[in-house]
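Once you scroll down, you'll see the structures, which are given as structure tokens.
What follows draws every value from the coordinates through simple rules; no lab data is involved. Just so we're clear, the structure is a prediction, and the values are computed from it rather than from any experiment. Cβ atoms are built from the backbone, for glycine too; each structure is taken alone.
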Structure I
Amino acid sequence: MIAFRALGRKPWIWSFFATIIVWLVTVLFTGGASSIGLSQAALTFAAFSVIVGIGQMFVITLGPGNIDLSVPATMTLAGTIALKLMNVEDGMIVPGLLVSILIGLGIGIGNYGLIKLLRIPPIIATLSMSFIIQSTAIWSNRGLRIKPPDQLADFTTSGFLGVPNVAIVALLLSVLAWVLLERTIFGRWISAIGQSMFAARMAGIPVDGTRLATYVLCAVLASICGYLLASFSGGAALNMGAEYLLMSIAVVIIGGTAVAGGDSNVPGIWGASLFMFLVVSMLNTYGFGAGPRLILTGLIIIAVILVAGGRPVGGR
């Protein structure tokens, strides 16, 4: 009984609890026929939300006002440039990935440059940067839909022992993120800055360097996600990252990360990402139209946040 109470106090458990309920309701409606397919689809599409959610989580952990609104545009630009560079050649898969990472590196530096040098709020700085990035993506795309290399397309659309490859990639990145946050001094610096930037400066923490690295990390993860998503989708579209703006924020909040900063939660992002996908699938299964589906999705999300909000947010 004590173990269950201790588990209930962990903020990430509520996103998984909600995920299990939605999965059961959907499977019961279909008589269990779609359980395996639904699970694989949930893992596949949740993986993309997890990757961008991890990056957004790092930024939000820095404290109030820190958020990256350039994530969708970063995904689009990275996917577009990478596919054009690879030009359907299997030998260019690694260079394409490296270019995507470099794009994220440049965007992350640009984001924090605007924040630091111009002294404008992160939400304004990253929104302004997103317009520049999206315009660059439009200029570089010019309506062309280039296919990914065959080997890369096969990798992103297949799996290992029934687990989608993109989910495995997202899991590896999640483990690295957890280690970075929980087992390194950089992770402690991020949490300290989120709790009190002034106190962090007084303690000798390199606040500016840490914030710069965090925004770069967020942009790099968005670029990697764009690279994988474009390959999975069979091409880079100019609106491919649009749904991940609010999604990257929602999975962080639902997953138990403190909005006020200073406390992050990697496991919860998985529960929240799976939950978000399964809610839409459940409502589609029950025949809800787009309007009612969006309304019900919003209400369900609010309900989960309220339930989780009644619990202590400091536990892992």
Structure II
Amino acid sequence: MSLAHPRVVIAPWTYGFIVALAMWIATTVYSGLGSAGSTLSAALAFGAFSVTVGTGQMLVIASGPGNIDLSVPSVMALAAYVSMTIMHESNSMTAPGLLAALAVGAVAGALNFLAITALRLPPIIATLAWSFVFQSFTFNFGGEATLKPPEILSWFAVWRVGGVQAMPVAVMILTLVMMIVLRRSVFGRQLLAAGQSERAADLAGVEVGRVRLTAYMLCGTAAALTGFLLSGFTGGAALNMGDTYLMESIAVVVLGGTSVAGGQANPLGIWGAALFFNLMATMLNTFHFEAGVRFLLTGVLIILIVAIAPRARGS
């Protein structure tokens, strides 16, 4: 009688972490052991922004099929310009500036949802249309000028405690909180229920509209927070500061294990995908690949990860 060996199944959301680890090792071997710490530190710092904005996008995508927010880059820039204008480089105005940024994000999310429900527009159209409106507001706020942040915000963006960057740790705490919210809170269960089946959720007494409104508002708030923090990290608010986060905010969510069909979300997986993107960029730059080749390899690697990741039964 032969004994069957237990099959080891690797969760799809861990693939980002595995590939990111391989890239970090490859970059370290090529550049020398002395670069290991700085490479990982940079990936965590930049990854924190991707995770923050991706967490908000995750909530929208998980709320049901077709739900997405393409206004994220414009909300980031608008919130950054509004907050920088209010703070006017004054440390004492940092708290009001942060509150203003978060308010901008929440209102933007509500406007997105209002266009979807009141005008019966597909989310991809409604959020794209609002993105142009938000972009126009941003231009009127500051034009093409770069608005500088207060010194305390710039300090926090690079602050280290015992050699460990504080901002990525703060975002890790945010991820932990979101995991608890999705698994333990009423809102989390209702969000996933609405994403799995709107009709079933409605029959179960879930106010699907309210849940999705909250998801869009939280997505806008997360984008606004990202813009606020990114302004401190990069030295100011700029019109194009959110451009790279349009597709990346979606990619990190999907590669992180959240279903585009809704009803499933994985906050922790976003970290693996974010590290994958940032360490891949570092590795390809270290190996001196040209921009065209970097884009090609990026696409190929994403396709390979999605293709080889095991599917859940019935999918």
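Work out which structure the value 1.6 belongs to, where distance in nm of label points 7 Å out along Cα→Cβ at positions 78 and 246 was derived from one of I, II.
Structure II accounts for this read-out.
From which structure (I, II) was mean projected area of the Cα convex hull in nm² calculated, if the value obtained is 20.3?
II
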